[in-house]
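Okay, got some structures for you below.
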Structure 1
Amino acid sequence: MKVLFDTQIFDWQINGGISRYFTELFHRFDKSGDIDLLFKCYHSYNTYIQNSPWLSRKKILADTDFKGKLRLVKKFNEFMNRRYSNAILKAGKQDIFHPTYYDTYFLKRLGQKPFVLTVYDLTHEKFFARNAAVEKTLAQKKLLIEKAAHIVSISENTKNDVVNYYHIAPEKITTVYLASSFGESSSTVSEEEKDTLPADYILFVGSRKEVYKNFIPFVREAAPVIRKLNIHLIVAGGGGLNATETALLKELDIDKQTISFAHVSDAFLKHLYKQAMVFIFPSLYEGFGIPVLEAMQCRCPALLSNNSSLPEVGGNAAVYFDPFKAGDLGGELEKLLLDEAGREQMIAAGTEQATKFNWDITAEQHIQVYKKLC
């Protein structure tokens, strides 16, 4: 069974959940007797495929930096990388096509062959529907959802959102959970990196720029607890703190108790999870929430918003708060930090919960979707 994947997400994402998801599938499809994987990149900066057989040229403009570079590189990637998928599509050599994002460029070349679409979340629809910059993406996404032979959703919450928002029949959608890749990393952390960490800290991981990530309200609620218990906040990934965030930390008098790492390796992130007292995921909406599993794999108690897909991932192994109820986050955080025995119980439950999510199972469930279509 020949399954073609395009390079959309690898054209612009240096790292992130979506490109990691497809990379994990590719590794398993390469070893599967059921799948003849069709995927090739001429160029990509994506971290996960740099040492893979799917990348033929690794770097362009690697040692130069200028305004508009990323936009230019993305356009170059789209032009060069799509030659492969376009050629396969034009010849009809694939049995199934699976685009990695929502660009509709392939529809005119698809013919009668089916395609599978993964829907990751409905953040655009819920939070940016009136934003002119995402109008094109929303229109393309809607068209693909309607035309796809089958849809993969990464949580039951996302499936329900697609059914309710786009009026798609539930039987057209299969929920396939993602997993964490941390168990497969053997990288080590330097002593210098370890020395940068305080003894007691809480951890925030990932992007902060989107409103739904809820970073600013989280900081306001956590600040009194940080001051009272004399602990630190570590912010990992998502780029450096901006002027608004820096000013807020100073206003709340926790700037000297906050450490930011703009970018972190998987190895260092694992170390951050392992040493943290609590990992907090205050997001107002997530399609899945891989950081929850990462924290649990690294024996770190998780404090999560009680909405969207997060209860599906965290199960009974996390503590939840209502992000729309003032004081709830701060109250649950303080209780958890003062309850050492409770955190130990959460660590044990989290370790067990994380085992329920496995990339091998994720890949096999995709294969079953493809087989049904063939």
Structure 2
Amino acid sequence: MQSSLRVILGERSYDLFFGSGILAGLRDEIAALRAAGRRVALVTDENLARDQAGVLALLAGGAEALPVLVLPAGEGTKRLAELGRVWDFLATNRLDRSSVLVALGGGVIGDLAGFAAASYLRGIPFIQVPTTLLAMVDSSVGGKTGINLEAGKNLVGAFHQPHAVHIDTALLATLPPREFAAGMAEVIKYGLLADAELFARLERAPLTLASDDLAAVVRRCCALKAAVVEADERETAKEGGRALLNLGHTFGHAIEQVTGYGTYLHGEAVAVGLVAAARLSEKLGYIGAAEVARVEAVVAAHGLPVRLREALPLGPLTAAMARDKKVRAGGLRFVVLRTLGESATQGGIDPALAEAAFREVGAV
């Protein structure tokens, strides 16, 4: 059964479609677009092409197959050279401003293909088809697209809302356990920042592929993000707003950058970042040691790290945080926990406190 949720952004509004085995509807939508004379192309990665070959054939096959670009899997693909490959692919297949690009994959493919769509011919429509838990609950919704630089994570990008998002939870069946756990970092984040009831549910029992409420939790996370995006689409609020979605990410992005975008999956780095953010919140007097322990317990129960696997030097980590997108007037802003289920942005924090929090999760 299919359900939907609308992200209301005026002329940029769009629908999220939820269900299991729902992609036949997208196949029909693609056929209708092509029948109307609009070109459609698809970008995916090697893992998806191997593990979900049937889905790829469903969407891209047929008498007149769609042009498909298969990129390497992994965070290393979110870089300028691969972005250039996507632009060349679009140009070679003569996509114009009425054409539609389909992003079939996890967060890397969604971010990269979304940025290509935002920038090619100054913007063409694109459709998100997230295939990982992390992409389903977070990165496919909200219109943030981009690539990484050596200097930092997501430093180049654009706000470009998708035409639609098709979230088919049946695709999670082939997701490796490590990737599912990585997605749970974002689910935990939503509970911590805005939904104490969701966090309590995760405390009672880990969410797994076999959980009866998996689809409901995915939809709940999307609804939480949609509400934030509707209120602050381009992260311009002086306090709170869309920046709250970065809980744990200032620490997490620094970990990814220092380790070269390969040692940690994004969700794994965010998991350590959530623990560091909780420890920083404790140092600021908002939560106590018992609450920090609860955060660590939920993170660990979902197969995620609560500390760095190997010690990392504090200097490069703090330098990476200084290049974070949330820096304002040269000063860092962190997302902190007022309680478990309520968060806030805060600037003017003594850097020594953030460094101490990083040390407590394994930095040296």
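Every number in this text was worked out from the coordinates using simple rules, so none of it is lab data. The structure displayed is predicted, hence computed values, not measured ones. Cβ atoms are built from the backbone, for glycine too; each structure is taken alone.
Using distance in nm of label points 7 Å out along Cα→Cβ at positions 37 and 133 as the calculated read-out, with 4.6 as its value, let me know the right label among 1, 2. Provide the component values of the computation, followed by the final result.
Working: 1: 3.3; 2: 4.6.
Of the structures listed, the value fits 2.
If we compute distance in nm of label points 7 Å out along Cα→Cβ at positions 165 and 341 for structures 1, 2, which one ends up with the highest value? Can you show the working numbers first?
Numbers: 1: 4.4; 2: 2.4.
By distance in nm of label points 7 Å out along Cα→Cβ at positions 165 and 341, the leading structure of 1, 2 is 1.
Work out the source of 4.0 here, i.e. which of 1, 2 gives that when distance in nm of label points 7 Å out along Cα→Cβ at positions 53 and 277 is computed. Show your work: numbers first, answer last.
Details: 1: 5.0; 2: 4.0.
Computing distance in nm of label points 7 Å out along Cα→Cβ at positions 53 and 277 on every structure in 1, 2 gives 4.0 only for 2.
Any idea which of 1, 2 comes out highest on FRET efficiency 1/(1 + (r/R0)^6) of positions 77 and 237 (r between Cβ atoms, R0 = 30 Å, to 0.05)?
1
Quick check: 20.6 is what I get for Kirkwood radius over Cα pairs in Å, calculated from one of 1, 2. Which structure matches?
Numbers: 1: 22.0; 2: 20.6.
The read-out was computed on structure 2.
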